[in-house]
Every structure is written in C-alpha cells, then in structure tokens.
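Following are the structures in question.
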Structure P
Amino acid sequence: MSQRTVTRRYATALYQEADASGVLEAVDDDVLLLRNSIESNRELSRFFTSPVIPQEKKDTILQKLLGDRIDGLTLRFLRLLVEKDRETLTKEVLDEYQSLRDEQRGIVDANVTVARPLTDDDQEALLQALEQKTGKDVRLHVEEDSDLIGGLVIRIGDRVFDGSVRSQLSALHDRLRNATLPVEADAEAA
C-alpha cells in the first residue's frame, strides 16, 4: 500500500471520528497547532521520525507533552499512530487531514513568489483576483525571490501561472535562438 493511501486513510478516519464525536472544530485546531509545531520545531519533528525512541517512551512523552493541550480524540489518534508504528507519517497524515478539510470547505492554497514585497493593497487585490478565478476561498502564501526580476509566479495545487520577467526573458531568448533569419537572401542581393 502506498504511503499516500495510508496517510489518506488515517486522515479520513480522524475526520470521521471527530465529526461523529462532535469535536471537529477542536480537532481542526489541534491539527493546525501540531502541524505548525512540527514545522517549526526540529526536535518535535525528530521525535516522531526517530526509530531509536521506543514506542512506550513515545506514548508516555505524547501524554505528558500534549495531554492537557489537545482534545482527547487527537491525543488518542497520535497514540494510535505510535501503537501501529506509523508515527513517522504523523506530519503527512496531519497535512492530508488539512487538505481534506480544506477541500470540504472550498479552500485552496496559493503559493505566490514575487520579486519584491507586495503592499497590503496589492496582496488584497491578488487575493480577490485568485478567489474570483478559482471560485474558492484562497489561503495566500507569499515569498520573495529577487531572481524573478519582476512579476510573479503562482502555484495552486499542481497548476503554475508564471508571469515573471525571468520567465518572459527566457521564453524570448528561446524564440530568438530558434528563429531563422533570412540572412542568405540579403547577402545574394548585395
């Protein structure tokens, strides 16, 4: 079974149980907290992926570290991942859960790379344009890359819209390189 299939099954199971138990909002908040914590804390990330730490110790640490910070269902779910020896997939399962919930809510992530910082007005205009184009609520993630020279690159899912000056110059360069100029005709006439 592929890793994607496994993570999807666990994420779906967490969603279904949270929905049936009436704690969906709490689990949504827990997933966001855990995802942010794992991304920003290398030690926590290593904790979940380390094959050296025994399962019993991981279970004890989870209970002490998160027992009073997250909903009981979320804690039981994390403990289940440890019990089933799937804790190395924790980050992926949480990401899949977030994707599942975003899909249900009609939210898409748009990763935008710009050459220079966007003003608040520019960012708001871009957000509105993307929401109109996609017909969904957009969660905007903006990062800077001066190599773009100007313009922007937008990634939504597996679609990429490249409006960067770098891309346009590269395309122009390719067209000029592949163009044949009628030099021979002018040389014969002279």
Structure Q
Amino acid sequence: MHQAILQVGLGWMAAEATSQGISRLWLPMHSRAEAEKQLHPQGNAAAVHPILAHAQRELTAYFDGARRGFVVPVDLSSVTAFRRRVLQALMRVPYGATESYGSLAAAMGSPGAARAVGQALARNPVPVLAPCHRIIGADGGLTGFGGGLEWKRALLALERGDRTVAIRLVGEVCGQMPVLDGAHRPPP
C-alpha cells in the first residue's frame, strides 16, 4: 500500500494506491493536516509512488479546469463485483454530463436497480476519478453525495466551466476564503 497527500488546486487530497492503481481517494480538504488524518501510518512512505504522482498531475489539471478525463489506473479489487460494475459504468459518464441512478442501472444491464446503484455509489472509494457527482435524481435534482451536496454542486459547476462558482462553493465547504484566479493554491 502506498499513500500520499496530493496538493491540488482546491486543497489537499489523501490518496492510497496499490501497484495496480489508486484504491482510495478523499475529496480535497482545507489543510494538509486534515488530509493526513485520513491516512493511517502504513505502507511505503519513503517516496511518492509513480501512480500517486500521476494522480496528482491529473487531479491538479482537473481542478484547474484543464482536464476532462483520467487515465491514471484505478484499483477496484477491494470492492464487491456489483460495486465494481457500478463504478466501471460510472466512469463512462462523460465529463459535464449527468445521469440518473436509474439510467446508470439500465446502462450496466440492471434496470430497476437504482437503489442498489445509489448504495454502491455511497461507498465509492475513488470520488472524482469515479465521478459519482454526475449522478442525479430521476427528477433532475441533486441527491446524496458522500462529500455533501455543496461538493456535488462545486464539481458540476467546475465541469460546466464555471470555476468561479466552483471555487466559491469549495471555499464554503472547506471554510477557506475563495481565491478566484487560476493560480490559486492553498496555503502550506
């Protein structure tokens, strides 16, 4: 197990990886110390594993509005077969698009499994990489998100190209003052 704190444009993300890919990822947090609390002292802390370095580059570009998809490998071997199918279907939802829980269930060949899909997404170990923020209610409303609805709104705003709104919402969630230029980096 490899671990790292990734500094991205909107905060710090705790991340874990196996030799196969990113296995756990936390949404950005206000401070490095906050992100460090998510990790347990274990694994190889001597150097940042190449997969984690790759994830940092891609996530930084995503939060800066310069990346629309990810190629960093994701390791879903620790989740059940059904959850893996849900997350794999989720990763095919295009950047900036939204789908309902029911349509995601139908896309993965399990029509009528919207509730089970929602439960699987509630336990998504790699948010953003597996973009559960793109899944909405059948009525088009925002529903459940592990990081809270403000994070969901912020990620959707970012993908709509409204970085100003995304930064404001993240600032509210993280309790930090928003900085509205593209060079925003959280304080050390």
Structure R
Amino acid sequence: MPVNAQSVRIVFLDRDGVINRAVEREGKPYPPGTIVEFEILPEVPAACAKLKAAGFLLVVATNQPDVGRGTLDRADVERIHAHMLSRLPIDRVEVCYHPGKGQSECDCRKPRPGMLLRAAHDLHADLGRCWMVGDRWRDVDCGHAAGCKTIFIDRGYSEELKQKPDFTAKNLLEAAEVILAHTL
C-alpha cells in the first residue's frame, strides 16, 4: 500500500541542546566529543514517547562541523548516535559533517534545509505538517526554509535569532506539548 504523504508527519529535532546537554563555553553551545560527555536530557524520553504515540516520526537533524574541521572523529559521532538510537525512539538521523565557516558549500548544513528536505522526501512527509525543534537560530531558519512550523528552545545562549520562531519552549517536553496542542 503506498504511503500517503498527508498522513506522514515528522518532528525534526536538533541534537545538541535539544536531545542532549550541550557543552557550554563562553555562552555558546558545543557538541559532546565523546559518548561519556553525551547526556540525554531528563525530559527527552517522555517527550519522544508522547510524540511517537501521536503518530509522529522523529528525525534528528544535526550539524557536526567539527568532523569536517578535523577536530572530532566521525566514528565518535557515530558511536554517540548509536547510543542515542538505542535509548530513544528516533526513526532517522541526518548529519551534516561539512565544516562550514566558508570552508564548504552544501545544501545540508543548517540553516539550509537539505537534511529536512531529504528526510521528508525519503519518508514521504508533507513538510507543511512537520515541525523543527531547535535551540539555535540555524534550526529556526532551517525549519522556516523547509516550510515547517518551528519551536525554539531557549537555552539563554549569547546569540540572537535571525527569524522569529512560531513558538518558544523551555525544553523538549514543553515543545512536545505545543506540537500536540496545535496538531489536528
């Protein structure tokens, strides 16, 4: 039976700062470098369970430019993702390993929407019925560029948003409640 795009809904989740605790330095978030540093935030399992119960697919969309810059090993990132997938009901992980900072041009590095567009195409989802949840301006801009509704998790970082999110939440559980309250 063919998949009906009208029925497939995705919640796209940034990784660092949404799924796991970001390593903060000078008011800016950084990814954990090892599986030992990877700490799933306490509200995340319940939030994921609620979204899955409501019929959403969960797709992590994460920039990991330190791999492209040579300061983080790709195998470490993949170990972190395997650990995350073993503990959470996530359907797919999209990763941009490009270095950014003018060193690469790609369609997948957030704020560009390539990761969301690719996952939506492969999973036959209607992006107008999907959500992007993130804790940085890149996530909000990416969600807007893909045509998703956006939720900004405000962690108090020292960087400003470039576009206004549709909603703001304090964590993923609150974001899940917003999504469920605004989904038909």
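Coordinate-derived values only; no laboratory data. Just so we're clear, the structure is a prediction, and the values are computed from it rather than from any experiment. Cβ atoms are built from the backbone, for glycine too; each structure is taken alone.
Results, tabulated for the structure shown:
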item	result
Ranking P, Q, R by Kirkwood radius over Cα pairs in Å, the structure that comes out highest	P
Answer label among P, Q, R for the case where distance in nm of label points 7 Å out along Cα→Cβ at positions 7 and 159, calculated from the coordinates, equals 3.9	R
Of the structures P, Q, R, the one that 5.5 was derived from, the read-out being distance in nm of label points 7 Å out along Cα→Cβ at positions 79 and 119	P
Comparison of P, Q, R - label where distance in nm of label points 7 Å out along Cα→Cβ at positions 39 and 103 is highest	Q
